[in-house]
Structure formats: structure tokens, C-alpha cells
Structure I
Amino acid sequence: MSKFHLNTQELVQGEFIINKINIAFVFQVNCPGCFIYGIPIMNNLYKSFSDKVGFIGVATAFEDFEYNNEANLKLLLNDGTLVGETKKYYNANYGLSQYSEIPKFPTAFDSIIPSEQLISSNKIELICNAIPNFLNFSEKEKEILMMKIKSYYSQIPLIAETFTLNQLQGTPSFIIFDDKYNILGHHFGHIHEDILKTKLEHLLSLI
């Protein structure tokens, strides 16, 4: 069973308490889709399940670092201030520069490290292990793949650890995991709230 690698800086809002069942919401502040449906879904789930489920939002950055940063996350959490493409979307469609659905759940900013630090650590192995069937590769295949991964990330100055180590496809992403960080569910992109709600209810019924 795959592990969820949660590597963040200090929490900007709230306190994350690990529970039997937990959900992480990985988003970017410069991601209109994260705001259109991601944050409202997470707020609704938090309202319904916060007494039984651990919640954490992880603001990350795999592009547009001038917008996707901790300072802009704090502006969002403080008063709903929008930036970048998200601000453009809400201004063009609704005449708004502030967001009304401010995240209510505990939220942190992803751990950002230089690529050299990633490449020189055992974290490359964690990335490889997130690849389907990696353990079935021959030793030569594993070696070639690790070299390719190191070469790829050496060209990227800054690495967001939670996003990268879990090999997430993009934002928004929802990851459901247990108290040992085993991944129990993983959803990327636009997903209906009822799917996540039903999944959480089912997992809670098994405890």
C-alpha cells in the first residue's frame, strides 16, 4: 500500500491532528479550479466530518512561484485576497478581488527545497516507489529510471516536497489516508463532493 508523504512547513492556520481517517487537500493559490470547486468541497467536508476525520490543506507550488507562495496563502486565509489567474477569473466573472469561501480547515504551505537537496537525498527512492510496478523492475531498469529522475529534477530550481514525493498529477488533489499514512483514496481534478463524502463514510464505518 502506497504511503502519503506529508512534508510541509509550519501550519499557517489551525492544527492538524492525525486520526484513523484523514484527508489532505493539495492546491495552489494561483489555480482557479482549486477555488471554484476544491475549497468549497473541503469546507463542506470539514463541517460534516471534522469531529471524526483529520483535515489538512497543503498549498503547494509547481509553477508560478511569484503567486504560489506562503505570503499569498496567508493573504487568502486572512481576508480572502486573490492573486494571479484566480484573481483574474473572479474579477472577470464576478467583479471580485476577494474570495468568500476562505478555507476553514487547518492549512500549511508545502516544504520547498532546492533541487540539489532532493537529488542528494534518499527522497529520489520515494519518488520511484510511487511509480506503479517499480519494485518489479530489474536492478538495471531501476538504476536507469533513477538517473532519469535525477536529471529531470536537476533542471527545476525549487521542489515542493509533498507534491513531488507523492507524484501528484496536479491541483486540486484530494488524498485520503490512515493514521500510518497509508493512502486509502486519491482523487485529482474536479470530483463531486458526494464521492468523497461516501468514501469517508465508508471508511469510518470500518473502524
Structure II
Amino acid sequence: MVNDTPGRPRITPKGERTRARIVDEAARLIHERGVASTTLDDVKAAAGVSGSQLYHYFPDKEELVQAVIDHQADTILDNQRRADLGSVEGVQAWRDMLIAQAKSTKTKGGCPLGSLGGQLAESDPEARALVATGFERWSTAISDGLRALHAAGHLPADVDPDDLAVTLLAALQGGLLLAQVQRSTRPLETAVDTLLALASSR
């Protein structure tokens, strides 16, 4: 595979696997500790790579953080696309998946993408733009399912699926933040359940 970044050397399949491992471990550490508290040495040790290997793929921490943002957005989108928001049962399953994911981490770390936005939006314009793009992709993926739900008559006619997707995402982010600080999924459950009930009421 060829690295698309101008001026960068070709990356072999083995190199791609090494790079992916570095990003995976960096994403895990940053989600657990935050950007400021995660050093390149931490990532190097967790990924089991040498300093020269790490710097070969990521000359500085900023580039690694940007790769982590893309990684977290891609992971969220993969999960979102597997959810069937075009059916009532699918929406309930999606809701249950969100709560189960929060419980699996004991609500620590908050949203993998939203937490990065909170840490970087005011200090790193490039990172902020990447997080914003990630949220736009996420909102679009939710909208795609809600349009089918709307077309099937499971949402009131005057509800705009795109607006509802943004509202759901905002409720999800707020719920995850409250769940994080309260160490309970109850705020997340309340936010999502209340909004879904309002959206489906006729």
C-alpha cells in the first residue's frame, strides 16, 4: 500500500500493521488518560515499537493525535452503520448498544470522539476540524437510518430526520458527559430515552 501523504515513503503491508497497532494503542491510552497525559514514550511502550519506528510513522505527537481522531471516528462509523435505525426494533437495539458500551467502560473516558473535541478544540485548529468532520459523518450515518424510519411512518410527518439526527447526537454527547462525571449510565439513558419517546410521539 502506498502512503497518500506527499513526500512520505511507501508503507509495506507489515508497516501498515505496525502503524495500525501504534494508533490502536495511542487511542486506548488517550481515551483512558487524555491527550496531555499520554506521552509518545507511553505509546511506544504500549505498542511494543522502537523510537525510530514510532517517529517513522508519526514525526510528532500532533500527527499521532490526528490519526487517533480519524481512528475513533472510523470505529464509531463502523458501529453506527451496523445499527438498523430504519426500524423501531433497530432503534431500540442501537439504544441498548450505546448503554452497554458505556457500562462496559464503567462510563470512564466519555465519548471517544467528543472527549477529544473537548480537549483540543481551543488549542489545535487542525484537530478541531477533524473532530468536526467526524461528528458530521456520524450525524449523516444516523440520518440515513432515520430517513427510512420516517418514510415507514414511524416518526411524525413534521419531524426532520436530519435535525433529529443532530439532536440525538447532542443528547448522546451530553448524556455521555454526565454519565462520565456521575459514574452512572442513568443520565445517558434518560437523555436518549426521553428524546426517542418525544420523537416518536404522535
Structure III
Amino acid sequence: MELLDKLKWRYAAKAMNGETVAEDKIERILEAARLAPTSSGLQPFEIIVVKNQDIKEKIRPVAWNQSVVTECSHLLVFAAWDTYTADRINYMFDLTNEIRGFKNEGWENYRQQLLKSYPQKDAEENFQHAAKQAYIGFSQALIAAAFEGVDATPMEGFDPVAVDKILGLREKGLRSAVLLPLGYRQEDEDWLVNLEKVRKPMKDFVTVLN
């Protein structure tokens, strides 16, 4: 029940007070995102943590001028791979073998299957697939933030090309997918803070097939 209570508490903060979130909380939020499941275990995304105020100021105009971009403590940018390459796939498979200390024939066969598939696909198709994986990590970060009592504002309202340029992501083979400002709500300036959370009733949301 504690987790559900935290999820009922959270909302997309529309104004933040600039207070700094403790680094240990940020680390746990990032770790939750790192532990997220991804397709084939490839983790095809990275998280850019923006603490620098000047960079936040540059991002705000290309993020619909949303104040939380500059008022937040930490701005997380979830950046997905621009495509799947043999090097990227091999890195994760080699890392798995190194950590587990052995090679598995089925796992190696699966590696070859992916190598014959993903790198041959269109880069945009690969990016869209990678971005979906980034959203899984993003969701876990959002839940972890609520558990830590940290406000967060999911943001798709931004110009990804502009953000990529500001952060130099394309040169790293990355493209921004979604933003997550972290901080603490400024209640007296946030029109949403006291409004009832609205979600579909369970009967309209879940279908059980027995």
C-alpha cells in the first residue's frame, strides 16, 4: 500500500521551487531506471543528468517555455540510441558473458539472430524501438521519484532536434526521447497541485479473461 499511496500523491508538477534534491535520492532514482527491463537486455538508451543552470536555460525555450525546466533540481534527459549497430549489440552480449562468467550456446545463437536483424533495419525504425525501451526506464524513474517523495514532470513537449543540438547528442549516436525534471513542487504557483487525480475506473480500464 505504501507504493500505491506514493503514486496517488504524485502528479505532474507544473511549478517547482528550485530546492535541490539530495544526491542519494537522485542516485536511487537513476538506479531504478538502470534496473528497468529492456528488449533483449540491450539497454538502448542513456540518461543525461542536467544540473547546470545555464544548460537548463538553453533548453527551456525549446521546451514550450515550461518553467519546471529551469526551476527543477535535476533535469533528466532520456536519450535513445539513434540505431542498433553490431558494436552496440556485441557490447551488451559480451558484458553479459563477462558478468555471468560463462558463455551459453543458446545465448550466443540469439546474439547472431539479433546481429542479422537489427543492424539491417532502417535507422528510424531502430530509434523508435530504442525509444520505447527508454520509456520503460523513464517509467521506473517516475515511480522511484514518487517513492522518494520527489516531484517529477513527464515532458514530451519539447523540440528533440534542438535539445539534441544543445547537448551534443547526435555526435554520440543518441537522440532525446523524453524529459523528466526532478524537484519539489511550488504549491502556491501550481494550478494542478490541489486538483483531484482523474483516472478511468478500474472496470473501464482492465478486462479480465477467465
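Bear in mind these aren't lab numbers, they're just calculated from the coordinates by the rules spelled out. Note that the coordinates shown come from a computational prediction; the quantities given were computed from them, not determined experimentally.
Observations, loosely collected:
- Among I, II, III, structure where relative contact order in percent (Cα under 8 Å, 6 or more apart) as derived comes to 32: I
- Volume of the Cα convex hull per residue in Å³ from the coordinates reads 176; which among I, II, III: III
- Origin of the derived value 14.8 (Kirkwood radius over Cα pairs in Å, for residues 73-152 alone; candidates I, II, III): III
- Value -11000, calculated as helix-only ellipticity at 222 nm (-39500 (n - 2.57) for each DSSP H run of 4 or more, over all residues; to 500), assigned to which of I, II, III: I
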